[in-house]
Structures are given as C-alpha cells and as structure tokens.
Structure I
Amino acid sequence: MAGAEGRFLTGSTMGHVVRMTMTGAVGITFVFIVDAANLFWISWLGDEKLVAAIGFAFAIQFLSVAGGVGLMIASTALVSRRMGQGDHAGARDMATATMIITTAIQSFVALMLVLFRWQLLDMAGAEGDTKAFAARYLLLTVPSLALMAIGLVGSATLRAFGDGKRAMFVTLTSGSVSMFVDPALILWAGLGLDGAAYALIISRIVLTGMALYYASRVHDLLARPSLLAVRENLRPFLVIAMPAMLAQLSTPFGGYLLTGVMAQFGDVAVGAWAVVNRLYVMAFGGIFALGGAIGGIFGQNFGAGQFDRLRLTYRDAILFCLGYSLVAWGVLVLATPLVITGFGLDAAGAEVLRAFTYVAGGVQGVMGMVYVTNSAFNTLGRPGRSMVVNWTRDGLLILPVAWWASGIWGAPGVVYGQAIAGTLVGFLAALWAGRFVAGLDTATAPTLDLNTRRGYRDLNRFRRR
C-alpha cells in the first residue's frame, strides 16, 4: 500500500480525467442501459399505464438516489484528501464512518418516501391505475436504497483511491445480473411491474456486495466499524455532505416539476418523457461519471497542496465534457428512429423524443459543465456554491421556463425549457468555478482539517473571501 495513496499526484491530468471518467462512464452507462431495458420489457406488456407509472416512480425515487450521490461525493472528497496527505489509516476510518452515516441518512429518506408516496404521486400529477402501479413500485423498491448507500460509498472509496477499473466492475456486475433477471421476472415469470421491482432489488444487493468485497478485501480501504470514528468524522462529513446532498436533490426536484408539467399532455407524453429520461442518462452517462471521477483527482491534489494540477484538472474536465457530449449527440441523432420503433412511440411520443435527440442533446456539453463545477466546489471547500448553482437551475428557472416553452411548443416545449435553463446555468457556473479554482493557492486555501478548531477557523475565513 505504500505510496498508493497519491496516484493522482503525478502524470498527465487529462490522462487521469479520461481514465477515471471512461471507467466510470462504462459502469454508469451500463446501469442506465439496464434501466432502459427494464422500461423496454415493461413496454412489451402493452399497457401505457405501466410505462407511465415507471416514469412517475423514477421521478420520485430519483430523489433518494440523488441524495445518496451527494453523500457519496462528500465521502470521495474527504477520503481522497486523506490519501493525498498520505494518511491511509485516517482514510480507512473516514471511509467506514461515512458509509455508516450515509446508510443511516438514506434509511430515513427512504422511510419518508415510502410513507408519503401517495402524496408525492398526487403532486406529480399521477392518477387512477397509473398512480396505484407507481405507488406499489415505490413501496417495493425504495427500501433497498438504504442498502444501495453502502455500495455507493464503497464505490466512492475505490474512486478516491484511484481504482476506477474495479469501481466499474461493481456496476457492470450488478447491471449484468439485472439484464438477465429483468426479462425473466417481468415476462417469463409473468410478474410484470413487480418483476421489474424485484430485479432492481437484486441488482442493488449485488452492487453492495461487490463494492464491499473490492474495498475491504482487495485494497483494505475500510476500517473496523467504530462508534468513536463515526463521532469524530460526523462533523467534517456533514459540512460537505449536507450542501452536496441538497445540491444533488435539485436535479430530481427539477425532474419532478417537469414531470408535472408533462402530465398535462396525458399518459402518452409522460411515457415518452420516461423514455427521454432513460435515454438522457444512458447517452450522457460519461458526463455524470465525470463529476464523480474528478472528485478524487481534485481531492488528492488539494490534500497535497498541488494547486497548479488542480487548475489543469479543471480545464481538462471542461474540455472532456464538451468533446464527449458532441460525440454522444451524434450517436443519439442516428439512433432516434430505432428508439421510436423499439419503444413503440406514437406520433405524439416521437415528437417529444425528437425534441431531445435533435435539439436538446446538442447543448448537453454546456449543461454538463454543472457536474464539473459541482465537483470543484464540493471537493475544494465551497459545497454551498454547488447548492446555489443547482437550485438556481432546478428551483428557480426550470418550472417557469418549461411552462412558457410548453405553452408555445406543447409537450416538446418541456424538453426545450429544460435545455434553456440548463444551458444558461451551466455556462455561468463554469465561469464562476473557473475563477475560484484560478485563485487557489497556499495562502488562500483552508486546511479543512475539520476535526480541529483551527480547521473550522480556516474554513470560515475561506468562505468569507
């Protein structure tokens, strides 16, 4: 293990960005492909209400998933900093403590979603049988999100260490299991929507098991659970985790609002919107992976005080975001006819899909800059800024812009509204974070050792600048 903690401290920053992002992209894109296949098998049942129910459930369940991602971001930031400082024992304690804290928080969030699922579905615009189907799907699947939290932090620890390959294997293995179990339970066993729920639960169990195995057995990155370690690491973790989690929750909140706007155009439009959401995360999975991948690179170099490499990493991440998005958009345009046919979309549904693949897909590079800026702010001591950026987009702009655009273009206008709001915020956020990273040096950066009073004084001075 000697010297392994700082593997991002030398070598090409673009090489690290590409390697970590592509291994993450392969894993996360495969998960999204499996998710799209899940929707595909449901569509084979020939009931539009089931497809719409998946769409409503996705918008609500994404709340808990996004919250877990925010907690994972905090874990990556803190563990990678300790590794950059050469403190492997402290990194192990931090990894285990954040895993316990994350699981506790996610358990509470999952409980709230289950208890208030009917009210959330009412607010999203679900009605009749569609609402009943969505409520049952949520009841079955949401509790497993607490278990998934363990897998997320385990995978984050692998990325903080720099083992993107095994983090990729975690998601590939769980996705492969789901790929086979999905049609078996949905179609062959005749379980329908329940089969889709059971398949998702099984895949999350596999995800957690694989992450724990690689993190603890292969790399010895997890310490023995300790209440003392949890108490010592709770405060520094929450300082980053709470604003990061709130920032991540903005995306499903915005999607939830957009689903409500789309619901006025009927179940066909909501079903097409569900296809768009899955196609979106599948085509641009590399951008989502980028935000998580560069967190470890930022964290290690920040912990080592290598600020020039921080600036290079930020620049390379922005360039990668733009290049990846252009390639993905081209593939998306070419695949549009196949998607329309494969999911059996009618004329109205196809119009919604084309609004995304032909138009909104072209600005994803700028929209995706938000993920890069979030990673920079969260890892480098300004997590509150990520919250401001995300909620400006999803809490302030998306709903009024979507209502305005849908009034002009109908259901496709919801897609256009999302793209307009996202492009504006992405561009401004990139400028803001770029200026922040450019100004970092030994004199301005806080120690961020939040277990000490000095660390808190440094952080508070840093925030006032």
Structure II
Amino acid sequence: MAINQMDLRWWQKRRVELMRVFLNLLLCLWVSGLYAQEVKLSGHAERRPEGTLVRVQVYADAFSQRLTTLASTQTDSRGNFGMHFSITEVQYAFLAVSLRKTEFVLRPGSTYHFTVFPDTANQKGSVFDRQQPLAIDLKADDGRLNQQIGRLNQQVDDFVLNHFRDVYQLHNKNVIVTFQKQIKSEFPADISDYFKQYARYSLASLFWAGRTESAETIAKTYFIEKKVLYHNVRYCNFFKDFFQAYFESKINGPLTKIQLAQVVPNQNLHALDSLFSLDPLLKADARVRQLAEMVVMEKYYHDKLFSSGDFDALFQQIVQRSVFVENRKVAGNYLFMLRRMAPGTDAPAIHLPDIMGKEYTLSDFKDQYVLLGFFKADCPVCERQLPFLKNMQEKLGSGFTNITIIMGNPGEQMIQNLLSGISKWPVLLLGKRLGILEKYQIVSFPAYVLIAPHGKIAMNPAPMPEENALQRIIQLQNLDKKRQTHEK
C-alpha cells in the first residue's frame, strides 16, 4: 500500500512537470509566430506596365523606423497583383508600387484591396523631383481599423488647425480635455487595443505640445512603468519627441548636453545608464530608461559635440548586454539606420548590365574613386549634366570613373549621347532592381554618391558635377596620397 501511494505521488508530480513543459511549449510556439494569422492583399495598379514591383513593408520597430519587406510581387498584364502573408500583431505598413508608397495599418486575419490610381505627377525637368505618395482607394475587411485611424488623424489635424492659438499660445488645457471627451464619445468602446493606444498617444502629444501638463506628469502618466508599444507608431513618435526634449524642459535638470558629452566618449554603457538614472522617474523603469538613452543618442548622433563612433559603441553594447530582448533589437536597428551610407561604411552592392548588356559590379573599380550618378530616363536635367561628367572623367584620370545608373528606358536622344562619346564610362540600366535606390537613399534625380577605393562611402550625397564636385574629389585624392606617403 505504501508503494502504491509513493507511485501515485510520483505520477502526480510527473504530471505537473509535464503540464509545465507543455504550457511552455505552447508559449514558445505562440511567440515564434505559429499562431500568426494570414493577411490577404490584392489590388489593381492603373496604367502601370506589366512586371511593376509591388511590396508590403513594415517597420522592424517604430523607434528606429527601419523598413523590412513582408511580401512582394509584380503586376500582371492588366495591372493586377495579389499576395498573402502572416503576421502576429497589428502593424503600421506601407504599400509600395515601384518607388511610390502609401501608408496603412495591417491587422492579422484581414483582407485588403487597393486601387492604385494613375501617376499624374510631373516627372520631368527638376532636380527636386521627389517620390510623391501613391494615390489609392482602399477597401479593407479589418474591423474598420484603417477607416477609424484615418478619421482620427483628420480630426486631430482639424483640431490643431482650429485651436492653434488656444493650445500653443494660451496653453488652454480645457479645450484639449473637451476634445478628448469628444473623441472618446465618437469612437466605439470595443475598438481594437491598437487604436485605443494610437488615440491615447495622439491626445497625449497635444497636452505635451500645449504645455498644459508638466514633463514629470507626462512621463508618469504615459511612459514610466507602462507597457512599451514597440510597433505603435504614434506611441513611438511621441516617446521620441518627448524624451529628446525631456531634459531641456527641466531647468538645471540632472542631465544636460554638456554632462552627456563628458560621459559618451568613455564608451561605457554603465556610466551612461548611471547618468540617466540621476533622473528619479527614469531610475524607476530600466526598460524605458534604456529606450530614452537610445532616442537621445539618436538626437545627438550627428552633433559636432559628439563622435558618432562613440554612440556606435554604446548602441553595440545595448545589442550585446541589454536584459530586454526588444531593446536589443531596437539598438541593432538604430545602428543600421544611423550608420547606413555614412562615410567609411561599405557601399551597397551593385550588379547591373550596361546598355550593351555587359555586367558590372563595384568590385570592378575597387582601386578607383567612383562617382555614382542616378538618373531618370525622362529627366532633361540629368541629360544636361553629361558634359560636366565628361569633363570630370577627363581631368581626374585613371584613379576615377563615373558610373551612371538609369532608372527607366532611356530615350533615343539619351542613347545617342551616351554612345556618341559624351560618356566614356559605364552606363548601367536599373531595370526592376529598385531596391538599389532604397539602399542608396535616392529620393530625387539626378543624385550622386562618391565611393572611395575599396568600396567605402566617401560622400553622401556628393555635390552636383557642375558645382564643386571636381575640387572635392581632387582634395580627397591628395589626402590619400599624403596618407600613403606617411605610411611608407
């Protein structure tokens, strides 16, 4: 009988252990995305050629705003497209057709249909021709989430326009409180948590901008020991605006720019954290404190009082040491965003054909300075810069080359100019490889990036060829010669 009781106790204990393992397994499966829900997205892009690239992109996190592509496809002969993918939570997203984008919100398990209207923007003749947002019509089976967010945004914009003096000059808190009550009454109580938080932080930014509540009250009410919403763009934007100004709003506060400049060169994360812990509110919340440190480092990353390399080292320590997994990811994304295309970093890879079909890569020119010029095929301003580029090519000699990358199909006149001897350098066709433009951060045409020998970024953006680009490149070449002589 005693043996049976021992067996029973053993099996009961074993059952509890097995149940614990099973629950942990379920949790791991949920976290890993096995319980993600499918999203179906379709659309029609009017007057776009067959094979136009269509992508859905989201932020890896809404602090760094590093974009990642969830799914991509191409339009068919009628301009139609479709794709499906799975997500685990509501996310702020972009639909990109070619290089133009529009914003929307993705909800797990929803369906979306876009009508993308013809591109009527004037695309000729200006160096200030930037990519305009897509004109779209969206029909979504998403519990009216996109409709509600669009309506809220419009109401907030109208409120600021109509009550600018009340909020920003008179600091009238009552008018904001009245608007807050109006918003709560107009939107259903059972609307999604994402929308509730989106609305909460939209209104919070009004209290902060209108200086109707103290910095301490804002911090305690909305951030300290509250859940961090890493993918809610309104929360993260407000967080960044608030903490980048937080210490400046407190006369003789515990942290100043000068104090920061004394600590950052040590590249000691513990010392930086100790400095931020002097603030009694941040001291109480290590997760928020570390995020505040990152957004302040972002603010001063390009400030002349600091060295970006010191900030890089601190971000890297957060990646390696933070006890908060989400903060590690944010720090890694910040490193990528702040360092990309910075002088001394590796230039993004290029592998493109020229107008005769010959393939080129940057490694083909590893011992030369390379001036990458990004043109649009229908851009007269771009074409008028060819003689200036020819002059640079002739004067800079063998240690330099132009590479011109053309987006679109070059017209007959441009081809004649390129083949008639005006250009004696590679002229490459971008084709459908639009990701190259995004990697090089090209938002207008023409645009130039100077690449140093061995594939390192030298200047981004580089000056226009008719400006002082020639003199700047000569200066860099001379500095390289002096450095090489000194090393010998």
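Work out which structure the value 14.9 belongs to, where mean projected area of the Cα convex hull in nm², for residues 169-368 alone was derived from one of I, II.
The value was obtained from structure I.
Can you spot which of I, II the value 3.8 was calculated from, given it is distance in nm of label points 7 Å out along Cα→Cβ at positions 137 and 433?
Comparing all candidates, it corresponds to II.
Among the shown structures I, II, from which was the value 1.03 of Rg/Rh (Cα atoms, Kirkwood Rh) calculated?
II
As an exercise: helix-only ellipticity at 222 nm (-39500 (n - 2.57) for each DSSP H run of 4 or more, over all residues; to 500), calculated from one structure in I, II, equals -13500. Which structure is it?
Traced to structure II.
Figure out for me which of the structures I, II the number 1.1 belongs to, where distance in nm of label points 7 Å out along Cα→Cβ at positions 73 and 105 was derived from the coordinates.
Structure of origin is I.
Supply the structure label, taken from I, II, corresponding to relative contact order in percent (Cα under 8 Å, 6 or more apart) with the calculated value 23.
It traces back to I.
Bear in mind that the values in this text are calculations on the coordinates, not laboratory data. Small disclaimer: the values here were computed from a predicted structure and weren't measured. Cβ atoms are built from the backbone, for glycine too; each structure is taken alone.
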